[in-house]
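Below: a set of structures, written as structure tokens.
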Structure I
Amino acid sequence: MEQKSNKTIVLECYRKIIRDLDLSLVDSYVSENYIQHSPIVKDGKEGLLEMLAFLKTLPKPAEQGPSPVMRVIADGDLVAAHLDIKFMGQRVAVIDLFRLADGKIAEHWDAGQTLTDEDEDRVTMTNGTTVIDETADANMSKSLISDFFKNVFEKGDAANNYLAADYAEHNTANRLLSKMDSTIKVHRIIGEGNFVVAHCECITSGKTFAQIHIFRVDVNKITEHWSVEQEVPEVMAHGNGMF
């Protein structure tokens, strides 16, 4: 039997467990040593099951809408997914990051940001390019983004050196280049083809935020950028932190 890719496992988990809420499948997709970083969900598999049981109590939509998964990027044991969801009366852009081990989800990070009224009309936080150019060199794409954070945010180089002339910014509420006075620590970078995901810790105005960025690269320039930003709460449902 052909082994499933990590991306396929994550997408199946979204469909069968998150969408259909089939809790009987959790053991098949989630590791016994599952580590949770989402601040409002308790740690471990039991915490995940508790959250899923709560979701089952919520009213179901009258009809099944389109998939909320906008783009998925995989690199080694890590998979990132960009979602456009409706939850508790709000429309939210979410980026999930998963680590897989032995064919199961072993660790999860996320951050989410409510779409603004402007975004409700144009969905700018989640629309745009979805197809990954698999012919692009992922290592070169990741190197560009690593250099961008290091040279622009640490050394003060001009950001325009890294941006394409037709650069498209999708997060109108928290533009990447509005964070120039912030301290940003990059915790992990993953890439597939011309798409790169950066999981960052941002300290600005005395507050700490979890940021997850998605970049599209073309001809060694950043051409498109999506992101979500969520403040790190003082109290979480676990002791694992958001990073």
Structure II
Amino acid sequence: MKIRNCFLSLSTALMTLALASCEKSDPSLVVHYIFDEADAGVVADATGNGHDATLRQGARVKKIGRYDVMDLGADNGFLDMGAAMGDLIVTLEDYSIATYLRVDTAARVRAYGNFVYAFSTMEFCTGTEGLFVAYRVNQQRHEQSIGGGLPERELVGIMADRPADKGVWQHVAYSQGGQTGTLYLNGEVLATGPAILQPKDIGEAPRFNWLGKPHFKNDVYLKAMYHDFRIYNRALSQEEIKSLMQNLDGLNAATN
């Protein structure tokens, strides 16, 4: 039994090293939060590109079994990716965003807000003001606006039009190539559609860049845990997105 356990530990370690080596050789991975530690509340960008982020309002990193996660907590916690993140976002053409997410069982998941990520030019957008790229779980919807949150202003809206499940880890990804955007849930296509805007079309760097915090006043903060958040500056294929899901079963087994 000890020999078998040692073999499994060695295999896991080798797999981790291989994955890390592969990521270092992929320059398209431009942001990566692995949530393994937070020195003075700062979550490092594992790519080395310097997009470090800061835990706010009770958000914290912790271990669940052998997995490193960020827990937003119950007090409107969020991850502040900083104003400088906008300098990257406004350069993106084809791109992908992927993360594991577990929405809390107590979350008001159908309420306005519930943003997994938001990159916004205003702290509080209105119906007609503020440009942004964002994803919210109340409709499982990725969106980009030409200014404001009115439906006719959000020219990109790829969605399942139903709330995300609560109390279970899922792998969520958005990939945009050209003028087509695709949402993936656990490696399978959740929704796809036209995406006539790219982040570069914002035209100015969004300075309000968050995980878990809404960019509309009075919207609710997301109550959730994250694991392994990534941004790529290219469109990932479905096969590549599926390759990022190796921890899904383990996360659910460790949490439930």
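Values in this text are rule-based calculations from the coordinates and carry no lab data. It should be emphasised that the depicted structure is a prediction, and the values quoted were computed from it without experimental measurement. Cβ atoms are built from the backbone, for glycine too; each structure is taken alone.
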* Identify the structure, out of I, II, from whose coordinates Cα extents along the principal axes in Å was calculated to give 63, 37, 35. => II
* To do: For FRET efficiency 1/(1 + (r/R0)^6) of positions 88 and 144 (r between Cβ atoms, R0 = 30 Å, to 0.05), find whichever of I, II sits highest and give me its label.
  => II
* Thinking only about mean count of other Cβ atoms within 10 Å over residues 48-55, which of I, II has the largest value? -> II
* Quick one: relative contact order in percent (Cα under 8 Å, 6 or more apart) came out at 26 when computed from one of I, II, so which one is it? -> II
